[in-house]
Structure P
Amino acid sequence: MSHDSVDVARYNMSLTLRSSLEGMVRQDEYEADHVSNICVAYRVLGICALLQTADVDAFAELLCKSGQARLCACPGEV
């Protein structure tokens, strides 16, 4: 495994994203924490895509997913 900071961040956020998405499916009592983790994970993954490969499309897609996660979880807050 590489010890590049961006690789480590991407790996950690992938684990966080998977765990939080599974928590949302289970509908456990930590829904707000899961939503927050999902939003941050998508943003960090987007930044990683931009830094590692200059993939602007992946960056934009992941930032959109972050915003959509927040909107779907909190539709009345906009």
Structure Q
Amino acid sequence: MLLLFLVIAAGCVVIDLPLLKQKSRLRDRLVWLMFWALGIAAVYCSLNKVKVPSPLYLVIMIYRPVNSLFESWFK
């Protein structure tokens, strides 16, 4: 299964990389590499059943102080 994923990923890299070289933008390449790394990390965690905390905790952590601030303003 992992080998199949790696073959598909390598094929996509072969297709995408020449398009990025044409633009010659460092920022585009960095974002592209970041997304590829995050995608590979997500597949690794999924295949090896690594417990990852829910992103909902981040939303809650941001929401509570903002909600309290607006509540204090409009009460």
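Read the figures in this text as sums done on the coordinates, not as results from a lab. In this text the structure is predicted, and so the values were computed from the model without any measurement. Cβ atoms are built from the backbone, for glycine too; each structure is taken alone.
Structures compared: P, Q; top value of distance in nm of label points 7 Å out along Cα→Cβ at positions 29 and 53, i.e. the largest, recorded for P. semi-axes √(5λ) of the Cα gyration tensor in Å was computed and gave 24, 16, 7; which structure, P, Q, did it come from? Among P, Q, the structure yielding 24, 16, 7 for semi-axes √(5λ) of the Cα gyration tensor in Å is P.
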